[in-house]
Structure P
Amino acid sequence: MPPDHLLHVRDLLPDALACLRACRSAPADSWPQRWRAGYLARHPDVFRVLDRDGDWSDPADVTAAVAGLRDRVADLAARAEAVRDLLPAGVADAAGALGWSGEGGPVECVVLVGLHRANGWADDLGGRFALFLAVERLGPPDDDGLLVRHEVAHVVHDRRAGIRDWPPHGVANQLFAEGLATQVTAELDPGRPLEAYLWFGRPGHRPWLDECRRRWPEILGRMRADLDATDPYHHAAYFLMRDSPLRGDLPRRCGYLVGLAAVRRLRDRHGLPELAGWPLSRVRAEMATALADLPAPD
């Protein structure tokens, strides 16, 4: 168990589950309003961050999500309990790996029900990064441990280097941040296949890894050319599952593999705590050097 000053959990499950229970016997056209009043409105600071574009309150999206979740209340509660049990060790492990002892306040973890879009992520909440875990997308505890450590590593990285102020769609800094978080998980939970660290244990991604390796010169050349890009379209091409007009037929999320390969090269000469403290100017320069003749990872 980590010291209390390293972790603070905000559990939104009681309100989310109460909303889903109420929707079981209510007409579908009332679900978006119930979702807003019984769930979103009870946590305004959280949903000001998450609902910037109206995604979390869109009536059609809410109706579709509630239809799939209202009969999963017991399952969601069990998944939330399981991931809460993972958090103390996950935070302590990532904090130790990156040399952080609690400066800047604890890792705040928001456990919630989402809209089937993502399982975990880090985002700015009240002026600093927080960890968000959407229980409806979580899987087996062994795999969720990878996810928790990865996302906690982002939060700790922010405490060390203020990465929330870096360009949100910057290719260079995203390569470094995702590579560092992935390397942390690999060092804390060694012995898994490479693709497990890049897809949080979810099976079926060996063909993806093989394609990335086969097309490595093409991928690396494009990323070197786009290293200074800071727009959402270049970012999406390398780091997101959704399509991008600039991606072409590159493997989705191939930037994660490139980032891991680059950080592993840097790791040969620098410890994880040192890497986590680098300012953006150092990150940009080091990534340009690392990508110059970077081999595909084994």
Structure Q
Amino acid sequence: MMNSLKSLQQRIDSFLATYIAQYPHSKLQQAMSYSLLAGGKRIRPILVYLTGQMFHCPLNMLDPPAAAIEAIHTYSLIHDDLPAMDNDDLRRGKPTCHIQFNEAEAILAGDALQSLAFKLLSEGELLDNHTKISMIKELANASGLGGMCLGQSLDLQAEHQSISLEQLQQIHCYKTGALIKSAIRLGAFASGDIAKPFYAILDSYAEAIGLAFQIQDDILDIIGEQAIMGKPQGSDIAHEKSTYPALVGLDNAIKLTQQLYQQAIASLEQIPYNSQPLHDLTGYIINRNS
């Protein structure tokens, strides 16, 4: 699994590096490249690839949506790290964008990466226009008021407050889960009619791993090593954020990730195609240490 994961990480890294390099050199392009090419697990583009591959979609058809969702994710990290939000100095083991450049340039880099994502989706030469429009609509909804941005807003509002487990789950489903679900949908959309009967099952799978992914982040904020994670340990505690370990205890949070893992696998088993690579990735998501 790790070899195939590494291969897809290298593929998306190469595609992103080639794509961003076509623009003339500028401070903005440099700031965008700095964050976009800083590494990371690339879970979201890999989900695009593995979902599409399960339905026999060629990788070159999946490159634009995989790159688009990583551009959105990177923009969200740049803005998340800003002083007005989480005020973090370290990301992926390097100074955050606003520390390396400046706050204004970081804001612009995030803005430009967001628009770059939709340019990528519109340019997919191997995809028909109907599919492109479906992808643009999906990613726009998942990254904005219907998903990630709403989740970030709710998360900020919940700082220094006591919230219910139901409210926390809602925050996680918007802030993290929406883009993960979108990645899987983009892979399915690119695959055409063959994937349509399985949209609801894929959504169920996505909801389980999206929540598990964020709970594991909460867990790692307590027990993870900063050198491995590439970001400060204990930042959730410092910001007085509500987390699953804080609300239900560390042991119960770990048990919940295992329950969600089983739910995700049960969903995959309903799909009569080779879902083993997604099965393996699910295990990686649940058991990762960074």
Structure R
Amino acid sequence: MSDMIAAGLSGAGPEVGSVQNVKLDAKGGTFRTRVLKPKDTPQAIIVYFHGGGWVLGDIDLQYDHVGRHLANETRSTVVLVNYRKAPEHPFPTAIEDSYTALCWVADHAAQLAPDGVPLVVAGDSAGGNIAAVMTQWARDKAGPWIDHQVLIYPVTDCAMDTESYRAPENQLLLDRDSMSWFWGHYLPDETARTSPDASPLRAASLAGLPPALVYVAEYDPLHDEGVAYAHALRASGVPVTLSEAEGQMHAFFQMANLLPGYDEGMRLVADHLNAFISSFGSKGPRRA
């Protein structure tokens, strides 16, 4: 329950160029997004889906600083998506809300950044799961063109039977019992969890998905399924950078001002994205 432990402890994030809160309509209700623009001209648009087991977390106490740091460090417009949570809003609400947000971003790209900049999806933990699903939905539904994906210790499979799930040293802020609790609230029907909409590792094909950074934590039950997804992407012809945060546990990427691993992780992600954005500008978009 790391989101509850860390909530509000990081303090306020850095100043950015502008902040706009936007409420979007969804099936059966509404949800919020937050648009964070850098002080400089945006060189990319990053749609970020936060972690929290599809049950916890929000774009205020836990993830506002993540978005602000990303906006500043990559000089990109960052859109934080506050998708509705289980158990009040179980699967597939989170991914439906997230796809609504992704489409809204694509439709309003001209107001978010200069024409032609890359569109990136990113997320950590359950948010990494959502980001991965968004790339598959966008491909299969002929939706928004996504140029890159950043998956930070993502949930990619429902099995919870990997070696990293069983390792005693990985039972820290997240353990198998916690993940079972999250899955039980998000998608109680265990047989339905094998759908690629819930377990993206089980997709029939990963071909044609955008290039990826998969960033896993060394001491994390989710470590092995993140690595497995990176290998599956690569086997399908998707360019992948696989990185491991040595000595870090699950949830380190949201713990600004609490763990030194946060600063190191943010720098790695920002450096990766800046290199990609620079290459994108010189080589043109993947769609060409």
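Each of P, Q, R could give helix-only ellipticity at 222 nm (-39500 (n - 2.57) for each DSSP H run of 4 or more, over all residues; to 500), but the derived value -22500 comes from Q.
Which of P, Q, R yields 1.01 for Cα Rg over 2.2 N^0.38 Å, as computed?
Details: P: 1.01; Q: 0.95; R: 0.91.
Derived from P, not from the others.
As an exercise: mean count of other Cβ atoms within 10 Å over residues 122-129, calculated from one structure in P, Q, R, equals 30.0. Which structure is it?
On the way: P: 16.4; Q: 13.5; R: 30.0.
It must be structure R, since only it matches.
Since every read-out is calculated from the coordinates, none of them should be taken as a lab result. Computed from a predicted model, the values in this text were never measured in an experiment. Cβ atoms are built from the backbone, for glycine too; each structure is taken alone.
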